[in-house]
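Next up: the structures, one after another.
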Structure P
Amino acid sequence: MGKNLPLVEAISILVGTIIGAGILGIPYVVAQAGFLTGMVVLVVLSVAVILINLLLGEIVLSTQGNHQLTGYAEKYFGKIGKYLMFGSVVFGFYGALLAYIIGEGEALAALAGGSPLLYSLIFFAFASLLVYIGLVIIKRFEFFMTLAIMTIVIIITFWGASAINLDHLREFSLLKLFVPYGVIFFAIGGMSAIPQLRLALKGQEQKVKQAIIIGSVIPFVVYFIFTLLVVGVTGLKTTAIATIGLGQTIGEAMIIFGNLFAVFTMGTSFLTLGLALRDTYKYDLKISHFWAWSLACLVPLVVFLFGLHDFVGVIGTVGAVGGGLEGLLVLAIYLKLRSLKQRERLPEYQLSLPMPLVALLTLIFIGGMIFTFFNLS
């Protein structure tokens, strides 16, 4: 068992990064597109993300030294690559933090009644203070938090399974394939965890590929089960925060349990991302602690106060645009790496991805971005 502990840790790092508040938005967009439509998109994007994660794993294993996504982009494409990757990562962080501020207000209002706006501000005041202090315990117990989320999903599934209506699960529409794209991409992405996953397997780098595959498949299974339950129960009445509508349909006990799950999930995600963004400014850009915290936390608050309160719209845009750009940059780095006569380090695996598949992934990412921009206008 001792030899497998690093593998378990590496898998939990990836699973913990992927599974978060995005799970709460998937059922709504899947219900809008049709359950079968949504499942096709979930499968396609899960395969795409597994491939991108594996490509990034190969990049990490081929490169000497420890870097984050921005560092790898700079190493292979210079300052332009660095700024593009930094921009996409920060855009994703800001969008996610904004979504959690919105979602916490709605979930707390469903629990206790009152104004979602007021609850959002109360949550922000408390959570941003913890980000300022630096709640390291959140990082240390990420595995246990992820395990708790998965356990709650299983409990909710068994609890609500008897209320599933199969008529809610039969719709498919080719014209609505991009409707759930951004939200699912937001929920399934976890590229930023791959460098950390490699560090967890130091000395056992041959297990990186296995950890990436297992760590990417587990969230897919969790999302499939949760979406099947929620859409099966609530159908077109599925709410943007899935647990709100689920509670309204099943009863008061589910309102309490389901929305506590939502509050817990979004709260821990806000703290984890808030700390990561604060540290990005603090250590990578050499900004003082106060201003790093201010840039990390106050920017999404200002956007929220200007009236952007659409939880699903925010995570859908972040997933399609931020995730799509990150995916395109990883593909570009991979192609650059493959063109080199010699790599800095011989990786433990090489994918040799066929060019038609690279082109297909590129089209998927660009198509999702174009669809999102078109719907924003």
Structure Q
Amino acid sequence: MIDATGFRQTAVYIDTRGDEWIDTIDRSGDINREIKLSPEEIIQKCLETGIVGLGGATFPSHVKLTVPAGKRCDLLIINGAECEPYLTSDHRLMLEKGEEILTGTTILMKALRVTKAYIGIENNKKDAIGHITKLAEGFPGITVYALKVKYPQGAEKQLIKALTKREVPSGKLPLDVNAVVHNVGTAFAVYEAVQKNKPLFERVVTITGKSVPKPGNYFVRTGTPVRFLIEAAGGIPENTGKILSGGPMMGKAVSNPDIPVVKGTSGIVLIPADESLRNEMMPCIRCAKCVMACPLHLEPYLLMTLSEKGDFERAGRERITDCMECGSCSYTCPADRPLLDYIRLGKSTVIKMARKQMIK
């Protein structure tokens, strides 16, 4: 199988005949708000049904819900910001599955043993804010917050700071400031797993682009070839220059539309040819725009240079692993330098080096 990066990977192909569902999965449209499982059983159910973070990182949810000894959690944050341009899968999910999301939030609160949850939604989704706020009146401990429209506010650390003023230190996790963050899609998947006994094998995916005939959000199963989704949206426009898995800021170009939808596939964006071409890279003019744009106060120009020259040890000391790969630096660079490309290279190399050291 060819993955989203264009490399061949080992995969399991399942030959299906028909569409058979096991009897233990509740396929009714009835919303069940009665939570019978204990916190430990909820965590185990998330493990058994394959629940992961659906914001893109696909970190195992049962790990996030397991608070280690010595740590404390007093707040659950549900991420409904969806700040990446073009993508609207979370927005659509909040409008159509609001009560299920809030029930899933309550389940996550029980698993974490917290009594308070914040749902952060960017202010450009006023219909979702109004809808979820009204529904939340019937769910104790859940508060909805309208957030300023600001990229990349959907990142965990930025969302925590926006909602609580708590700042996650370098190299630390949200749990180090007593918070846990889950995506709205994850909250919905947890609801289906715990209340409906349904494993995570389908999700909402945005198919869009300026020239796409029928852009929209599609509820699809993992393993579905991206080509099928593009055909459902009207096919590949003639002027398409690039197909992205994810949004235009953090997404990655796919080499083949036959790649499958995976749990982290939030959207497929078709970029016109005239917008997909890169300008010629020019020398850095030391304008510091990339430094000012970085939400984590890194120095992207320096990290690119260190990665380019192969000085990965210093790149590690300069906190390259803190980079969230938001792409703000590359977007603002007047010299059209591929800052993020080199930072991704350096970040992956530094992580590999650290793992080797741990093994020794």
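Which one of P, Q has Rg and Dmax of the Cα atoms in Å, for residues 132-195 alone, as calculated from the coordinates, equal to 13.6, 38? Intermediate values should be presented prior to the final figure.
Values: P: 17.6, 49; Q: 13.6, 38.
Computing Rg and Dmax of the Cα atoms in Å, for residues 132-195 alone on every structure in P, Q gives 13.6, 38 only for Q.
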For helix-only ellipticity at 222 nm (-39500 (n - 2.57) for each DSSP H run of 4 or more, over all residues; to 500), the calculated result is -24500, so let me know which of P, Q that is.
P
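When mean count of other Cβ atoms within 10 Å over residues 28-35 is computed for each of P, Q, which one produces 10.4?
Values: P: 24.2; Q: 10.4.
Structure of origin is Q.
Comparing mean count of other Cβ atoms within 10 Å over residues 20-27 across structures P, Q, which is largest?
That would be structure P.
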Looking just at relative contact order in percent (Cα under 8 Å, 6 or more apart), which of the labels P, Q belongs to the structure with the highest value?
P
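Values quoted throughout were computed directly from the atomic coordinates according to the rules given, and no laboratory measurement underlies them. Being a predicted model, the structure only gives us computed values, none of them experimental. Cβ atoms are built from the backbone, for glycine too; each structure is taken alone.
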